[in-house]
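I've put the structures underneath this note.
Nothing in this text is a laboratory measurement; each read-out follows from the coordinates by a stated rule. Treat the numbers as computed from the prediction; the structure is a model and nothing was measured. Cβ atoms are built from the backbone, for glycine too; each structure is taken alone.
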Structure I
Amino acid sequence: MGPTFILTNNIYATIFTVVLNSLNHSDTFVDEKYTFALRKIALLGGMDDYVAVSSRELGDALKMSQQSASKRILELLDEKLIVRDLGARRQRIKLTPKGIDELKLEYNEYRRIFELTDHITIHGIVTEGMGEGGYYICQQGYMNQFEKKLGFRPFEGTLNITVDKDDVGKLDVIRSTSGQIIEGFTTEGRSFGNVIAYKAKIRNIDCAIVVPDRSHYSDVIEIVCHYHLRRTLSLGNGDHVDVRVGI
């Protein structure tokens, strides 16, 4: 079996995974004609700020008539993908956070296709946590599942890493993968929510990034591992560390 055959099959496998994940996100699916328009608006500068653009100019960018472009703008407004300011002279439009998220989703899917890799490396620095990670990790309802699904019983604490600014976008790629669902539970009248675990390695030591299912966006990731990583790897606050995450 030659290397070309293996590479070709890897490409098909990656494309299949991307398509499957897209179907899994069908509740937020946006028509391709809208994402195409969002790309063009972003290229005109409408992602960071309002951009003045007429229906005719947008139509030229989308290769359609002025009338069709006007209709597309109204559709994007209805879908809450853009906002519009009708000034005295020209209309100004820009992408909404929802519109930006749709472009990010498409970007991440293409990235996974063309990079043709089974992992992503996250660069960051060790940072001080608030001590809450250990409390949650040591809950028996989580511990048993970690051992079963990750193959190790975590040390009762987490290693916090602040992700480098240039790598923050990679977190979206990781979150677009399935990960391991650690199911929530209730004990002693208190409810603990679902957690998603993404298998990873730090200096060849097995570990995992853990993210609450309904967490807010953050540039800090929490790592669980069978070992006390600070002690095992002699890590201190401010030390640089690379996290290799399987995708």
Structure II
Amino acid sequence: MDRRRMMIGAALGMVEAGAAGAQEDGGRRFASGGTPISVEWFAGPAGKAPGLLLLHGADGLAYGDRYRLAARLLAGAGFHVGLPHYLDRTGERRVSYSTLRERYPVWAGTVRDATAWLAGQPEVDGSRLGLVGISLGAALALTTASSGEAVRALVDISGPLPEALERSGRPLPPTLILHGEEDRIVPVDNARRLERLLVEAGTPHEMQLYPGQGHALSGPAQFDAASRTASFLGRYLKG
């Protein structure tokens, strides 16, 4: 059996485990800047386990079912997962590109608050935290992880490289980069530049670029990315 088939088989197994095992709770909240932030919660195994934040992109939850499926997969792989509605902080359902730069620091502050909140959840081992970000969410994950928060692993899916991080060269935790080579929204050069920063810093990392894939991974690439994500997070958060 070739590696791609093994990856797809593993990902399908995660789908089955996630669908069967994840206990969902949409009623959790924390405060950021005095604003209540909703969190959808997907419980992993019983007892203490690593915690993850899954950070959506600029579309907010317009495609929320896709993010919830990803959260269920990760819960099925042995993690407690929070899907924070970080746009609550600015009262938006999706990002307006005309105000993105202005509001980015506010959302980054909310993700930092969410990370501290995650560490305090009773079922989460606060010493084993990870961030999984898609697109804008990946940029926010990079900003948060480089700001000194106790994040032990990070997954960047189709994310832009924040200019401040590129200038500062602040350290990052072990990082997995997943990006489509034909991405016309966030060009793949962002992934390559991030990899250069990680190489220069000596940071453990992996990068997988997908030929023929755009901003949203699909088909076998999507399954491969799910399998790589679970494997990478397991190595750094469960080992």
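Once distance in nm of label points 7 Å out along Cα→Cβ at positions 146 and 162 is calculated for all of I, II, which comes out largest?
When distance in nm of label points 7 Å out along Cα→Cβ at positions 146 and 162 is computed for each of I, II, structure I gives the biggest number.
When FRET efficiency 1/(1 + (r/R0)^6) of positions 90 and 186 (r between Cβ atoms, R0 = 30 Å, to 0.05) is calculated, the result is 0.00; to which of the structures I, II does this value belong? Each step should come with its number before you reach the end.
On the way: I: 0.00; II: 0.90.
This value belongs to structure I.
Out of I, II, choose the structure whose coordinates give FRET efficiency 1/(1 + (r/R0)^6) of positions 34 and 130 (r between Cβ atoms, R0 = 35 Å, to 0.05) equal to 0.80 when calculated.
II
From which structure (I, II) was mean count of other Cβ atoms within 10 Å over residues 66-73 calculated, if the value obtained is 16.6?
I
Could you figure out which one of I, II the value 63, 54, 36 for Cα extents along the principal axes in Å was computed from?
Corresponding structure: I.
Figure out for me which of the structures I, II the number 0.2 belongs to, where distance in nm of label points 7 Å out along Cα→Cβ at positions 154 and 210 was derived from the coordinates.
I
As an exercise: FRET efficiency 1/(1 + (r/R0)^6) of positions 82 and 178 (r between Cβ atoms, R0 = 35 Å, to 0.05), calculated from one structure in I, II, equals 0.70. Which structure is it? Please list the in-between numbers first.
On the way: I: 0.70; II: 0.95.
That value comes from structure I.
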